[in-house]
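Following this line, the structures themselves.
Nothing in this text is a laboratory measurement; each read-out follows from the coordinates by a stated rule. Note that the coordinates shown come from a computational prediction; the quantities given were computed from them, not determined experimentally.
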Structure I
């Protein structure tokens, strides 16, 4: 993902590593750069420093929402496949995680407006420090088709590989 960022922004900066919290293990990749115009653009659309819990709606143009949503899935989301505990049928879930409930409510409303999907729900994480916007198989498949509309778009290849299995087959049940 960090390589994709560098490529998209045409950065020559090196990729570093850092630790989080009190850990000494540097397992997180970072790239630092300064661009005041880019910073002002991010502030204009609603992003700001220390945004984790305060993030709200963003000013994302409708024509860019698919790319934005794909970035959210690639960054703080997941595409999960598991067996239903009772029927044993495969289940698809597309989830987005955020510490900001307002942000997830905004995304849910945008998805409803753009894709006509109204069945997603928001779960509270076990430790009540995060929220999850969750979509089941039919709606999840619509979201995957919408966000991965073209194989050449910038994406996280690991998640795209999972999404492709569903996009190509059209239904979760066909993967059994």
Structure II
């Protein structure tokens, strides 16, 4: 039986066959395959979504600005919010409200600039309602619901703190 790299060294692994490729080769193949899959997943839906809003294909400055802010600021902040929620940090609700307001503001800019420019960016009425309206609805509804929930929790915290203070005085 061939030696294996696992601990303990005297562990019996029936049928063990060592890798015929190095770890570096395996990682390189995985990285290359991941890049190809990610690129296809990024490019194809983007081109399809552009049928609902051609401003993406035309690299409209308002869309680039909104998406850039979302990616650079709200993306990392959302990761922090997920961490804060998972670890029950006291700032999680404030952070969720801030991120949600940012998202809602971005949606307002996105939709208002479209209206001001004639709102004629879709290839068809199907693409308009399915992609532009339907796909973007969650970017309004979910942050609105998160804002309402977090706002209520913040208010409850202040009420509880106020009650504690009034009892001690």
Structure III
């Protein structure tokens, strides 16, 4: 199957945009996770003589901003490189977008990271990374908390829907 019919076009009217947004979101998740994993030990080592919580977290937050931006740009570039190899096949783009939209695992990890980002953003806003009630503080807090959302997604077992046999009993 290589052509899209009208029913498929209605389900996902802009598959390339949806795929691009997905890649940006995953790039932000990956970039901030790598930045947290790389920057935390370095910042703790660098500040080992005078451990001060807020400046260390603020510097880790700055690293996550750069990591998230780099991850977003590189993921979109990789997506376009792959699509270029496939000659921007409309059906393959639509199929991938459809699979991503209805993937329970992808949607679940996105919900977990969004929830943790909201909590982290509020915490960053209150704590002040570098100053209280600053939008950059909220951004740093949100990006720092993304890896914890991913960890929660991995640690918490998804709720299983009851099987048909269980419902009939």
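Values computed for the structure shown
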{"item": "Parent structure of the calculated result 149, given that volume of the Cα convex hull per residue in Å³ is the read-out and I, II, III the choices", "result": "I"}
{"item": "Structure from which 16, 47, 29, 7, 0 was derived, P(r) over Cα pairs in 10 Å bins from 0, in percent, for residues 57-128 alone, options I, II, III", "result": "I"}
{"item": "Read-out helix-only ellipticity at 222 nm (-39500 (n - 2.57) for each DSSP H run of 4 or more, over all residues; to 500), computed value -22000, structure in I, II, III", "result": "II"}
